[in-house]
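Following are the structures in question.
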Structure P
Amino acid sequence: MSTTAVTLYGVCALTFMMVMYALERRHRIFVLAFALGCLLSSAYGFLSKAWPFGIVEGVWSVIAVARFVRERRPAA
């Protein structure tokens, strides 16, 4: 994958992640979408050879999934 393609992928992944983060209060599904965004950003970190960034984003993904599971809303 070329440097330009990796950069474009990274911009898209990080933009998606940040939009999902901004929408988290609207519905809990956005917390799960944020976790997906973190995984996409983690992949970008590894593709760009910035492995510390890749690891941190992977950890954030696990934290977001745990929040999604923990924040189940009671049935109405």
Structure Q
Amino acid sequence: MFEFAVILVHSTSHAIQAERVLGRAGLVAKLIPTPRHLSSDCGSAVRIAAGDRAAVEQSLRAAQVSIDRIELLDG
């Protein structure tokens, strides 16, 4: 079972925007360095609880925040 998921984005500004939108929605989100095994496109990503994935996707879609994808993360 996965504890966390990572939102991969196209730029640091998208990561910051996603973190703010999720915080306003009452979801826990933390800006982190992008795990290199997932992507080398952008240096920033947003870590979320894996169980919040559906609510996160809905909140980001409603706020029209551009993301690349969401990946499950071990540990």
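We did not get these values from a lab; they are worked out from the coordinates using the rules stated. Not measured: the values here are computed from a predicted model. Cβ atoms are built from the backbone, for glycine too; each structure is taken alone.
Here are the numbers for this structure:
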quantity	calculated
Winner on distance in nm of label points 7 Å out along Cα→Cβ at positions 28 and 44 once structures P, Q are ranked, highest first	P
Highest-scoring label, criterion being Rg/Rh (Cα atoms, Kirkwood Rh), among P, Q	P
Ranking P, Q by distance in nm of label points 7 Å out along Cα→Cβ at positions 4 and 52, the structure that comes out highest	P
At a computed 2.4 (distance in nm of label points 7 Å out along Cα→Cβ at positions 36 and 60), which of P, Q	Q
Value -27000, calculated as helix-only ellipticity at 222 nm (-39500 (n - 2.57) for each DSSP H run of 4 or more, over all residues; to 500), assigned to which of P, Q	P
Structure (P, Q) behind the derived value 51 of relative contact order in percent (Cα under 8 Å, 6 or more apart)	Q
